[in-house]
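The data blocks that follow each hold one structure.
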Structure I
Amino acid sequence: MQDRYVFPALFGYDVPGQVGVCFPDLPGCTAQSSSDIEALKNAREALSLHLYYMEKDGDEIPSPSQIKDLKPDADEAVVLVDVFMPFFREHMDNKAVNRTVTLPSWLNREAKAANINFSQILQDALMERLNIHREIKHTA
């Protein structure tokens, strides 16, 4: 697992008004946009997600191709896309997920009347039950 990855991407311009992005070394990792700047932003996000899940699944991450070895078509450009994974990993690990909770209606009514934050109470209780002592970054 590396902190920084740099992979070449092919920015394609065969569809007017669109920039398509693919990573020759990472099949299925794609992005698109209507501008180069937005395409680069979307390519970074796609690359981060793709590599994150490869790491989580224990898949081998290939070495990036050398730019000189790529042969882009006439309507393509090679762009190096870099990602810094520590921040992205932390973001994904702290990403909120929805859970459905079932409780008696009288308890729901009382908790709402007391302005109880269900998510906060559940997080605190789960951490206590699992004996986890770490600060959680709360998001709205």
Structure II
Amino acid sequence: MLTHRTPYRVIYGDTDKMGFGYHANYFRWFETARAEMFRFLGLPYKEIESRGFFLPVSELHCKFIHPVQYDDLLIIETSLDSSIRGGIKFDYTAFDESGIRPLARGYTRHAFVDKDGKVVRPPDFFTQLIHKHSVFTG
């Protein structure tokens, strides 16, 4: 399974009035980790867009396990679920700084759309890249 880990330090702006990580920010952290995974693969999201493809979110989920607070260092593990045919699914686990204790788990599903907004199959350059990295990691 293709997996990447991204560190993220929780800032004051990420917390709510009670001092805990605001729930909607988990999806921003997931987005950051997803973008870093693309960058790690050598295909920044900006390049996908420049080739005329976009990945709008079609579904998302997050299960909160332990609270997050200001200045916590998160390790966000992003895994690509390659079993999805028509689009792409990323699974996320936010760990504490040890990288062992899970704090939250979630996923996002994305459709591939062209510049006209039409849903399309994942482009060849993308599937080839994923296949190449999956051979080396799993």
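A compact table of results
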| read-out | value |
| --- | --- |
| With distance in nm of label points 7 Å out along Cα→Cβ at positions 33 and 49 derived as 1.5, matching label from I, II | I |
| For mean count of other Cβ atoms within 10 Å over residues 57-64 computed as 14.0, the structure of I, II it came from | II |
| Among I, II, which structure scores highest (criterion: distance in nm of label points 7 Å out along Cα→Cβ at positions 9 and 105) | I |
| Origin of the derived value 21.6, 68 (Rg and Dmax of the Cα atoms in Å; candidates I, II) | I |
| FRET efficiency 1/(1 + (r/R0)^6) of positions 17 and 113 (r between Cβ atoms, R0 = 35 Å, to 0.05) from the coordinates reads 0.05; which among I, II | I |
| At a computed -12000 (helix-only ellipticity at 222 nm (-39500 (n - 2.57) for each DSSP H run of 4 or more, over all residues; to 500)), which of I, II | I |
| Of the structures I, II, the one that 26 was derived from, the read-out being relative contact order in percent (Cα under 8 Å, 6 or more apart) | I |
| Parent structure of the calculated result 0.95, given that FRET efficiency 1/(1 + (r/R0)^6) of positions 89 and 129 (r between Cβ atoms, R0 = 25 Å, to 0.05) is the read-out and I, II the choices | II |
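Each reported figure results from applying straightforward, stated rules to the coordinates on display, with no laboratory input. Bear in mind that the values here come from a model prediction, so they are computed numbers and not experimental data. Cβ atoms are built from the backbone, for glycine too; each structure is taken alone.
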